[in-house]
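No value in this document is a laboratory result; all are computed from the given coordinates. Fair warning: this is a prediction, and the values are worked out from it, not measured in the lab. Cβ atoms are built from the backbone, for glycine too; each structure is taken alone.
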Structure I
Amino acid sequence: MNYAVSLAQKMPEFKTPEDVSQLIRHKFIADEFKPELLTSIVDVLANPTNCLVLLSSKSLEDASLPIHEKWYKFNYSLEKFTETRINELKTASVPDNGKKLDLPPPNNLIAKNFDILAEDASLSTRP
């Protein structure tokens with residue numbers, strides 16, 4: 001019901017019958033390539049001054065975490081990056097390993113045998 005109402009509210013923006021046929025897809029498709037828009041978005045996302053880094057570790061001492069959260073009962077601190085760190089992040093580089101694309105190593109924990117065993121089968125006979 002809510003979806004139908006939201007589409008009905010958008011219908012006045014579509015003037016011709018050809019436009020109305022685009023009503024459902026209009027939220028999901030970008031028909032125009034706008035490199036300047038993409039560049040501006042990447043500039044914001046890749047800027048280390050716009051990021052929030054969360055570090056969680058059991059090895060952090062409560063004494064080094066001066067702020068206490070009263071509801072969830074944990075200590076934390078807030079620190080800004082130093083200018084040196086920001087410059088390091090802005091000029092970060094990835095060493096060339098000679099490969100165009102690295103894939104993660106195979107996951108040996110994923111099951112490969114999905115045979116169904118009889119109820120009376122012993123565990124020692126399983127592969």
Structure II
Amino acid sequence: MAEFPTEEWLRELVEKLNTDQQYAQIARNWEGDMVFKVEADESLSKTITYYMDLWHGKCRDAYVLPESEEKEAALVMKASYSNVAKLLKGEVEVIQALLTRKISVKGNMSLLMRNIPTVLDFVRCCREVTNSYL
């Protein structure tokens with residue numbers, strides 16, 4: 001378990017995604033990469049951006065993008081640190097966060113909508129590797 005949002009947390013998440021049989025089964029048809037920008041707010045001093053290459057129930061690559069670098073991906077998601085922390089703590093569910101724009105999404109919306117179970121299980125994996133917050 002790791003502190004969110006650190007590089008250690010990202011490494012733990014990749015390990016979880018690549019070894020979790022439930023995620024592998026649910027995400028077996030997922031084909032797309034993702035950029036997730038955790039925006040600075042009163043609890044986080046600088047924005048942290050993660051890149052993840054997710055493919056058929058595995059994470060083929062993941063890293064923290066340098067602050068000045070932008071990267072295109074099938075999905076680009078943005079949320080304030082506080083909103084992501086609420087999601088990871090289970091105080092808000094992912095569909096609710098998307099519908100209320102606590103998390104914004106750009107890109108291949110049909111990929112997202114066709115794969116709601118994958119999204120839900122991805123969040124489960126994120127929660128299971130998180131034990132503390134900045």
Structure III
Amino acid sequence: MLATETETLLSWEDMSPLEQAQCQYWDMYKDAYGVRPRGIDTSAWTLADFDAEFETLANAIQREEVQRKIDQAEAAVRFEAQIASLFDAGAVSREAAIKWIHEAEGSDGDDDYLCFLLGLPYGYFRKAA
């Protein structure tokens with residue numbers, strides 16, 4: 001929503017505790033489930049309602065973080081196996097193999113985008129280099 005001349009956006013400090021809780025809920029829900037909440041009316045919630053939901057969301061975020069790390073570790077194993085396979089196929093160096101993977105994935109040589117495409121941890125190539 002864009003602010004109009006008669007409506008101004010409040011800073012965090014100018015929001016009521018309930019308004020702050022609504023904003024925090026919005027962000028935590030996205031962190032927990034990957035999407036913003038839709039169809040959930042929090043207008044009648046109390047701070048206690050939000051606190052209970054924050055606990056649920058914090059648990060979901062923690063589970064998601066653990067799974068993300070597992071998924072990234074598995075992606076790294078797959079990627080390193082792909083590198084080894086490309087050596088067998090004629091790549092003369094790791095850099096050449098990575099270049100071939102960039103070409104195959106359409107990542108235009110952008111290492112961070114390749115990390116995203118392959119599910120690797122952000123910055124994987126800086127650490128591996």
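To which of I, II, III does the computed value 32 (relative contact order in percent (Cα under 8 Å, 6 or more apart)) belong? Attributed to the structure labelled II. Upon calculation of volume of the Cα convex hull per residue in Å³ from the atomic coordinates, which of the structures I, II, III produces 167? Of the options listed, only III reproduces it.
When FRET efficiency 1/(1 + (r/R0)^6) of positions 24 and 40 (r between Cβ atoms, R0 = 25 Å, to 0.05) is computed across structures I, II, III, the figure 0.95 traces back to III. One of I, II, III was used to compute helix-only ellipticity at 222 nm (-39500 (n - 2.57) for each DSSP H run of 4 or more, over all residues; to 500), and the result was -22000. Which label is that? Comparing all candidates, it corresponds to III.
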